[in-house]
Structure I
């Protein structure tokens, strides 16, 4: 189906179907002023229960099937029950490729990086006319960034509602290089700024503690490099450690907006050389590139792994297991480690609103109008308080006009967030447009529970002790300030999708296969062979057509700059 036909059908559906609209009369959770349209159903409209299929590219082991307290509240407000489907026995790409091949789709999809193939297949509805007529809360949330939702310069349809928080303020750092608190304490809380500092702390501890208290061999540094997280744990840190922001697999010159594959930077070769050195001296987990994700998490949960290079969401399950067992000394502090002191970690270089991954309505949806109203409810003030804070009197109280999480609820959330998420549903329904951390609702409260005071409340005593030793109140304090670097005019390059089946996309997939072979090979090689293998890696990229890829991606970035500058 061609896109113009899709737009026509979307408009037609918007005129024909009238079911649930957002409610301006419903009581607002937490006393927030709901505004003109707060979700739910208007008087006299149907809340007839319907079941909606949602296919998600990300597995969520804590999904509650709407049996949680928040899930049931959303059902009551909207009449909608979500049946979420996840990849089974394959990747998210496989799941969405099968949909395209069969030309059959669920009502909703969260396709991650697969949206392009669904758009090319004519599978996604243009949401713009639906939002204009039925989505006032959605439009309000995106605000000045609403036009950034356009698919491209040639197609202004909105196929995806990005789930990244709008006007996000980063109060906390979730990435960097991690070290166990007990490692830092044993070393007297030394300066941890460079890879050499990081290596020294691990080496000193493991020499004195070659085995854990229960007799298992201590592991210096483990990387989650056996599956797709090689990007998160192995290759992305190469640009952070060498003074570049996260632009996916590319490095973008901030003046000319020219792109090259980031492995081509000489600085990053030296970062991978350091990992090769860590392997050579026995501080790198020998299974880093063959272990499965569950094995990686199991090692962390055992308390054996002194250091990680990862994002906190990737190892959160394992760290929660340590907390549940009271092993807080084996949980992790986080640092912005760089190759040497001439670099600064650019994790928080500004992007403006990114857009990116999110939720879409498909051409096979049983009722697009009701679905957009459902998503509009989640974007309302009432909806956002519900999905972020939960239910007043159960998950938070209002004290002197401020939402406060009771100590027992916060303890459960901090110490066993997996159970907390599945039981309460808090955090499971961030599906629609939403405000980011730091934005306040009309009542003067934050929409989200991530703000400095709440972050500090959630820290363990080990966290507080470590942070005090470094003169910080949050881990974010250890990173360069948000305004240390100019805002990227293109947002973040990882949000730019290649057209499915294009020459650039074919080349890109080849480079990914080459990387997944050569980077582990270089890291695990004898130091004397490192340069030979890295040179072969670069030659493989050249032979695959990386110059053509860089040229195409440069154009995509420059087109984005032009589009967003209007």
Structure II
């Protein structure tokens, strides 16, 4: 009898959840009570109520928290993507969208109350000062960082600082059994938008983009130039799981593939004002084959790029229907360090499509409809995608496309089985990575003779490591509850173990190459490209 396996979804577009706005200005009690309810003072009500609570309520109340709740409730009545950013979150959110922060440049685990370096950021401050994977940071200046039960947030705050300032670190290097001091000068550390890039074939490049931050286009261009120098005449652009970001960055990326004068998108606000964006002459990858990968977690700016190419009959969109976010937000400061990202317009693809799915039944229903795609079978069969004839559009070359609820790909690739997706979820949770870190801690020198490409092409995870992982997984209640089919998924699990090992030894590109070797969508790209090349030769 076939067992049923539990299934865990990765976090779904968590950054898009609505969290509110505060409206109004400071009021005074010398206004008459009647004024509170006049049509001209409706914006005053919230602040007046807060003042009453501050000065008159019987108990002391944290009115800041009340304001946050009120703000959240206000925005919840608007749309799921108008969001309030409290002052305490502004720095983190700003860093994420800017694409960098100031610090010492390390990725770390907090292991038994000690900071253990997973890997220093390439070309970052710690990298240049010789910090290595596995190093323990014991002290920062005169502050002890071990044995304190410090949270990751507290550790980050301790190591961050102003650009150009220095911090004296006391470091223990386990593999050499030595302790030493090193002074690191804090500098700008990039938050990578381009996860990986490499050559899939002698003439096909691959670029994985995880979001659209201020730095994304520059990272993308750098990767594209490197791949072109390596012989790339075709490109696979991976936008899976990309929740979006800045509209302008998406426009720049789409411009790389579109001829001058082609419409990228247009926006329309409540007053009916229409703003159109057209491709310029700067695109370097025009008239070259491009394959864009999307899935149900590709949203916003990802959909702008996919929609612009699809509607202009450029490239091939591969995967599953995207999330369906067609709203544009603008960030506005509220004067106290907080801000709101308020929806100010809708965007439309070049054929005039709005791909925004309905939110008329509220935020909860909005995200539930996303999950309904799984239960309806849409992620398994293209025939289960519901489309409306009233939302049918036609591209210049006659291809039929649909608005409402996301970008439907040109070529559909179903989601993996529950067993396959369960293993992916465990990997996305970081469980494989933590196991690999512990594995390396036992003896990092065993891998010292491997070069990156030799490892990618020839290393094999043996049964000893596989069995060790099973024992490690079974010691975790979270993973144990999944009832993972370890031996049915042995090849898949070994591939993830190898990829995470490659990432910690060599970096993201090596890991991406290993994962990509059996990626269903990438295999579909190679299949389509091979068929196209054969047709081109026959026509010639």
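Read-outs throughout are calculated quantities, based only on the coordinates presented, and are distinct from any laboratory measurement. What you see is a predicted model; the values in this text were computed from it and never measured. Cβ atoms are built from the backbone, for glycine too; each structure is taken alone.
Please state which of the structures I, II yields 2.2 when distance in nm of label points 7 Å out along Cα→Cβ at positions 107 and 323 is computed from it. Answer for the origin of the read-out: II. Comparing relative contact order in percent (Cα under 8 Å, 6 or more apart) across structures I, II, the highest value is found for I. Taking FRET efficiency 1/(1 + (r/R0)^6) of positions 115 and 227 (r between Cβ atoms, R0 = 35 Å, to 0.05) as the criterion, the top-ranked structure out of I, II is I, with the highest value. Taking distance in nm of label points 7 Å out along Cα→Cβ at positions 251 and 275 as the criterion, the top structure among I, II is I, with the largest value. Upon calculation of Cα Rg over 2.2 N^0.38 Å from the atomic coordinates, which of the structures I, II produces 0.99? Going label by label, the one that fits is I.
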